[in-house]
Structures are given as structure tokens and as C-alpha cells.
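Scrolling down, you'll hit the structures one after another.
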Structure 1
Amino acid sequence: MSTPSQPLDIKIIGGGIAGLSTALSLLAAPNKHSLPYTITILESAPSLSELGAGIQLNANATRIIHGLGLEKEFAAVANKPGIMEVRRYADDRVIGELQQNPESEWLYEYPHWQVYRPDFQRLLAEAVERKEKKGEDIKILFNQRVQHVDHETGTITFQDGRTEKADLVIAADGLRGKIREMIPGNEGIKARPFQEYCFRTVVPKERMDQFPETKELMKAGGLMVWCGPGIAMLGYPVNAGNLYNIVLSVPRPADGDLVGKWSEEGDPAEGAELLKSFNERCRKVWSLVTECNKWTLGDLPPLKTFASESGRLCVIGDAAHAILPHSGQGGAQALEDAASLATVLSSLPSADALSTTLSTWNTLRQNRMVGIRRYASGNQQFLTMQDGPGQEKRDELWGAMTRAWKKELEELGPEGVRGKPKPKADPESNDMRSPGTRMWVFGYDAVGEARRAVEGVGA
């Protein structure tokens, strides 16, 4: 075990968004007891790579990016939508509108961004490289295939037989990772396919400019959601407006046996067939697709714990709590893990206190994920309702909500709306239309909550 005069040796398994953001968060939250860190990111691939798709970053995520000092780099590639429009699939009629910017900053203090996942990972990796060049004790190693981690000693065994020891091992090895099962109580918990699949693709701006109605989507810049019976289509620009991200969400099993196979090359013709009953604009957008990914959605059953009793091994991101994408919170929760873990560790006096410190973090994150899972489940059912009384009621509620905020904005003006008391966070609701729900999800301060958790145990 290390002493306060020795660096705390931290090894992070996985160089994706969760792993990279955790490394940067550790450097952004210096230890209060002057305990230095040695940080090594162990990536199994020969280089970093991410799925070419978009990701939603609500204010609870962009707050953390600002805290890392990367707001300018992200703002240069992010799309900052003004309105989320929800439309009917058949006639393209607007059902409802939800303000995103500048309301996000008015209510939650930080903006809502839409980012291309490869841009996200690249910017984090470049920040790590800058830290290393400045002499920070951090590095990324590639082709590091981890076979096993001892939850009591922090000993890592690699596929080539090598072993290394760390004071703390942080597993960020994704949905299909295996390290979580090495924490007692999590044995046998594996990724499970959900009864839903998606087609995901991006279309270059040059192609989107071919038709006036698709060109307008790039110009408007907002998030569009077309709700149909048993299928929803989402679209928004990413990559500084150079690409249009498209998702077709289909809540039924994919054809064929995809258990254990989470993605495969998709057939654009299959997507076109699914959109036969959709309006002309949606069909034109999809006609521009030349290749796509077919993705069987998956999640994880709740883990018993995110950290071993010894505090030598913990698990973060999708490896800990993969959720369905309907909440747009997958990336945000990885960032929350990173920021909260770094904040809790900043109070660590020595490696001898890891057990208590990681227990505090585990309780904090387990409690948060209960509500996030409920929120994700509510959104999934909401977007793909069958035509009928339930759908009509949903549409009426969306319309009423839209008329209410527009009337308020007209009467009070932007300054009046911004000066209103903020809604009270409601952790029990799963309705995305509820101001209390959105405040609890998007207004969350992961660093502030972690500090309060540490203070609550007298650390």
C-alpha cells in the first residue's frame, strides 16, 4: 500500500469516454492531503475509436466539461440546439416543442449540446496528451488486454501473462466488459439484449443539401423527433454542422439471433421499409443514407455494488450501469461517475482509506442511478406509442405544455423567464415533460453532490 508521500497508483481499464473523463477529472480535483496520483489508462485496442454517432449532452454533462476546462474545444464542434420538436410521423405536424437553449442555461446554468461521439473521445484524448506533455503523471497504453483483476489486492493479470499491481483499479470496459463480475456480489451479471433495435447513421452535409426540406434540417440545427406507432425517428446535426445524425428506434426484436451480437452492418433498404408510412421529409432524409449500423439495444441489470469492499476495484460508465438510450443520459452518467469519483478521492488521506472512501462514492452513485433508470424507461414508452387514445392524450399534453411556455415567454420576456424561481427537483418522476423531472436530471451537480456526501461521513 502507498503512503501519503508516495503517489496513489491508479489504473483505468478502457480508453473510451468514461475512462478518459475519469483520468482528466482526477487531475482537475487535486487531493486535499497532497496525495499525488500516477494515472495509467489501459486500452485494449491498438488505437482509440468510437462509434460514428451523435450523443446528447444535457446541462448535467456540460457542467462537468466546463469544470474540466474544455468548454471552448467542445463548443467548436458541438451543435447547440434551440428547440426540440416532436412531430407526428404521417403528416409532419408539430405535436410539441421543448426549449433547449438558452433555457438550459437559464434553468440549469449550463448549455445543452449535441456532439459527434468521435469528436467527444478525440477532445478528451487530446486533453490527456496535453497533460502528459506538461509533465503530469498520466499516460495511455494501447494493446493492453486485461484478463483478470483481484478485487482485494488490485493485481491486474493481462492476457499475455504479465501482472501489475495498482492501489486503485477503475474498470471502464463498457457494456460487455467482464471486470464488474470480479467484484463479489456482481457475479453472473452480464449485458442483456433489450426487445428493441436501432438503425444509426450519419449523413454528410453535402448530401443533406440536395433537397430543400433536408437542407432546412441542417440549417435549423434543432433536435427533431418523429413519433410513430412502434417506431421513432430522431435527427440532429453534429460535427460542427458537417454531419446529420439519424436514429431509427424500433421497439421489437430484430430479425435473426443477435443475442451476444450488439451491432452489425445494417441495410438501408430495411430502414426505408420501416419508414413507408412516414411523411415525405423523413423518407427523403433516409433516401440519403448509403450505410448504417444496426444496433440491438442492451442494458445491465442493477449491480449489487460499483466498488469492492476493499476499495481497490470499482466500475464506472456503461460497465457499471448501462441504460437504454431513450433518456439521452448514457454519456452524462459516465461523466457524473468520473467527476464524483475524482471529488470523493480528493479527500483521501492515503490508500488505507480507500474502502471507506469508495463506499461513500458507491452509495452516492447507486442512489442516483435508481432515478435515472426510471427516467429512461419512461421515455422509451413515450416515443413509440401506438395510434389511439393513449397517443392522443400524449399529443394533447405536449401541445398544452408548448402553449404554456410560449405564452409565458411572450408575457414575461426572456429576462422575466430567466428570473423566475427554479422548479423543485423531483427524483420520483419519470415524465420528461415535468419541470421537476428535468430539474432533477439536468440540474444535477455531480461535484457538489459528491462534496456533500464526503462531508456527510465526516471525511
Structure 2
Amino acid sequence: MNVPPLLMRGGRVVDPSQSLDGVRDVLIENGRIARIADQIGPGEADGALELDLRGAIVAPGFIDPHVHLREPGQMHKESIASGTAAAVAGGFSAVAAMPNTSPALDTPELIRTVLERARAAGLARVYPIAAITQGRAGKELAPYRLLVQGGAVAFSDDGCTVDDARVLRRAALYARDLPAPFISHCEEATLRAGGLMNEGETSARLGIAGSPRLAEDIIVARDLLIAGDTGKRWHIAHLSTQRGLELVKWARSQGIAATCEVTPHHLVFTDALFENFGATGRVCPALRTEADIAALRAGVRDGSVDVLATDHAPHSAGDKAGLLSETAVGFSGLEVAVGAYALALPDLPLMRFVALLSTNVARLLNVDGGTLVPGSTADVTILRDEAWTVRPETFHSKGRSTPFAGMRLPRRAVATVVGGTLVYDATGRQAQVANAGGRHTATEIGMR
């Protein structure tokens, strides 16, 4: 497809891959970054669509390493089309899709199906994450090499822990020469059993069954030890505890190839969200304490945390209604993440912010992106530092449940470019995003 040129004028270009932070013009031609300069004259970009980005931030396209697109099998919750529409509206040019679908992503054919449907949607790129075990059942190993050949970028049984350490170690040995990392969901099943929130003072006072931090920490420690024993590159998903972060740092000190991520909700909310006995805050791992939040924020600032991830887990309204013990776990995150991170970490330098959401994620998953260097694929995220109110009824995601509903957030994405195409533009001027009922333009939010 012939993509017309795109000229982005006067934005603050922040690109960790080039140590670049300054006001520049950016020219995109043929789906690639053609030029970055102090000023690009009118005659140097004939026929280009021009965006006036004065006051905006221009960054390499953000990549979310942890989303649940629910397709195949759970399309009442989300689809690849609606999920990637939510992604570009949130500023993500690419997402990595977890395998807890129905059926699980454990065959090359299913991996290729996800890729084909993502291409058909024509919005964000989708990088499938394949299951570690067949059916995510924790027993038989998946065909790792065939899955990578099919397009998988990582392996995880996310949503479940591989309970059998012998199975997990054997999997790591078989897959250790593949670049695709293992990604761990860390909750020891017997300790977590029946827990609806974090075990602590709040759960005791409310009389709600809790899951202790230890349930997470034990598996973090076990999996990092298996990583060290096998030499497999390992990533800890949705880290939520202070001790878990200390374990990751210890593993690195021992030469273990370990990385970790944190989510917006674990950087903002504590278990106090359960004071009204509502299901909005029910998530795995559980929302923790102020001490855990402080430790995770410090880890983001000092480099201990490698990437930021939404753990976008959309559910239908019915799935989130009813008794707390019967409601679905998780909530939507793609369309609030950029603002939530800025709320949690207002002092985080923009260079670090962009690295955590783009450059570092591309490196973790071994995928294209994370840079605006001339010649690279033109995936671009454009942000503005302006306050906005979270209104879930306007989400492109089918999942409208979020603990951020009604909150004022200080930063948001205003445009997203994928492969040189303006797929999301908050002025409603050019780009369109898909929802369940077709295609529609986004709402204006103050972009010039």
C-alpha cells in the first residue's frame, strides 16, 4: 500500500535510542523515518500531510508487552479489532498478546491466525506470546521452535503459574537457545487459594479473604532460580511486591538474565480500594500496600524496573457484576496507561518514560521499533501534557471497567502512527479507529 508522506512539525522529539531530546521536525516517507531536522522546509516534503505538534511530545511508538485481546474464544470481552483500537487510542503502536485465549495460543496455526486478524484490523501491530505448556495446563510442553517460526515473540502461561517446577525447568532447557523470553505469572496456588485481595490489615478489617505477598514472592524466587540454573532469559510479569523487586535485583547481581515489569494499577492503587467491597479493584496479583507502591516507584526511577505494562484485561459488564467472589479478575488499561504512569511518577524524566514504554520493550521482545533513527519503521506516539478525565463510556475497548474511572490524569496520547500511517488522530481529521460496529473517528482533545 502506498502511504503518503507525513511531516510532523515542531514537536519535542524524545528518543532514548539516539539520546535525543529537542524540538525537531520529523519527515516520514514510504512508511519509514526519512529525516529528523531542526526545520524541514515546505519544498522538502511535497504532498505530505502536515501535523503542527508545537507543545506535543513525539516518541518512538509505545509497545505494551502484556495485553489480553481475548481472541479467539472470548470476543464478548474483547477482539483483536477492538483491542488494537484501544491500543492506538492509548498511544500504543504495538501490543504483545497473552495466550490465555480459548483455545490457548499453543500451536503455530493459532499464532498465524492472530497475526492475520491483526493485519486485517490495520491498527496496532500485534506480537503473539505463545503458551509455555499445551493448553496452559502446566503439564506437556508446547512446540517452541515451531511457535517462534509462526511468529511468537515470547512464552508464558500468564493467568496461571506453571506449578510443577520440574516441568518448568524442562521447558526452559528445551527453549533456552531461543531468543524469545519466558514470562512468569507468579502466584503460588495453595497460598493464593480463595484470596480476593491482598492479605493484610485491610483484608482483616473488612473480613475479606486475602492472598499474601508470599504467594507471589515464592514463585518469583523459584522462577529466577530456574532461570539461573538453565540460562534461559526470564521476565517477571506484573510485579507487585517490594520483596519481589529485591529478588529481581538479587538475581541480576548473580548474573541471571532477569527483567521485570510493573503496571499502572500497582503504581497507583492500594488494597484500600476494597473499602466499598466493590469488584473494580479485583486483580491478580492483588493491589498491595503503600510500602509496595513506594518500592515499585523507586524501582521505576532507579532502573530496577525494565518496562511498563498495562496487563489490559477487559471484561464485559456482566463479568464484573455480582458478588466479589464471583466477579472476573482484571480490568481495561490500554486507554488510561500513559496518564496513569504520569500520575504515579510526575518526576520521571521523559527520556526514562519513553524508554520504559518503547525502547526497552522492543529490546525485551526482540521486535522492530523503539527508535526514530532515520531508516527505521515509522511507528510514532504523540503525547500532550494536559489534564483529562477518564470516562470509560468513551473507551474503544469492549471492557469498560477500570479503577481509574472519573480520575483526572495529567498526560495522554493524542495521535499514533503505525508504519507511517496516522491510525489515530484525536482531532478526528484524518485517522479512524475500529470498534465493534465499524469505523469512527476519535474525539477532539486539543491537538493543534
The value -0.60 for log10 I(q)/I(0) by the Debye sum over Cα atoms at q = 0.09 Å⁻¹, derived from one of 1, 2, belongs to structure 1
Note: FRET efficiency 1/(1 + (r/R0)^6) of positions 57 and 401 (r between Cβ atoms, R0 = 30 Å, to 0.05) at 0.55, derived from one of structures 1, 2, originates from structure 2
Candidates 1, 2; helix-only ellipticity at 222 nm (-39500 (n - 2.57) for each DSSP H run of 4 or more, over all residues; to 500) computed = -12000; producing structure is 1
Value 1.06 of Cα Rg over 2.2 N^0.38 Å, for residues 49-288 alone was derived from the coordinates of, among 1, 2, structure 2
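Throughout, read-outs are computed from the coordinates displayed, never taken from laboratory work. Quick caveat, the model's predicted, so the values are computed rather than measured. Cβ atoms are built from the backbone, for glycine too; each structure is taken alone.
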